[in-house]
Structure 1
Amino acid sequence: MTGSDHPANGLDDLVHQRIRLGILTIAHEARRVEFGFLRTQLDLTGGNLSQHLTVLETAGLVELEKGYAGKRARTWITLTKPGRAALADEIGRLKQLVARVDTTTTEER
């Protein structure tokens, strides 16, 4: 196995960043998630969440939909098809890393 074959080398920094990975996983679970819910779940300021959403939207991983719930402005976030694929790839690589650690730990016993 060459160094480039290691699963860590395939991690996507865009997706792997803690907050963006949280956004993608919550959006995957919820199918459509409201901005305020994401902000609360990830314990972020509105400005910080907006910056991360802009990065993900620019990359085509999420779509933002603005509208109203009653008289209150709302923003909903949905995962795009490329977003689902990027999340699945990242989770797959993380599983490979965990398997390597589990195998090494088992061999050490």
Structure 2
Amino acid sequence: MSTSTELKHVVLFKFKEGTSDALIAELIEGYKALPGKIEVMKHFEYGADVSIEDLHQGYTHCFITTFPDAAGRDAYIPHQGHKEYVEVLFPHLDKILVFDFHPTVVK
């Protein structure tokens, strides 16, 4: 096993009750646009919950960004593009969960 210097930034959204599907789609498009504005976002993926276990606690969407290292994440957080997106996003969130980790690769 080896631990990478790469950093995974996992974000889960729980939108406020009554947030329309159209607005959610617009907010997701805003997040999807960030890698084009913020160079340190090495890889970006996202998806909606499809689990059958009903353990999501209301979180409906997951976003995973890979940064080359913790310094990449540290540059992303105060980046103007990220700050502008957060200003638009936060009024529509009931809860958000953020979890960062250095992946350990098991071969």
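No lab work stands behind these numbers, since they all come straight from the coordinates. These figures come from a predicted structure and were not determined experimentally. Cβ atoms are built from the backbone, for glycine too; each structure is taken alone.
1, 2: which one has Cα Rg over 2.2 N^0.38 Å, as calculated, at 1.29? Attributed to the structure labelled 1. Using helix-only ellipticity at 222 nm (-39500 (n - 2.57) for each DSSP H run of 4 or more, over all residues; to 500) as the calculated read-out, with -19000 as its value, let me know the right label among 1, 2. Corresponding structure: 1. Can you say which of 1, 2 returns 32 when relative contact order in percent (Cα under 8 Å, 6 or more apart) is computed? Label of the source structure: 1. For the set 1, 2, ranking by FRET efficiency 1/(1 + (r/R0)^6) of positions 19 and 75 (r between Cβ atoms, R0 = 25 Å, to 0.05) places 1 highest.
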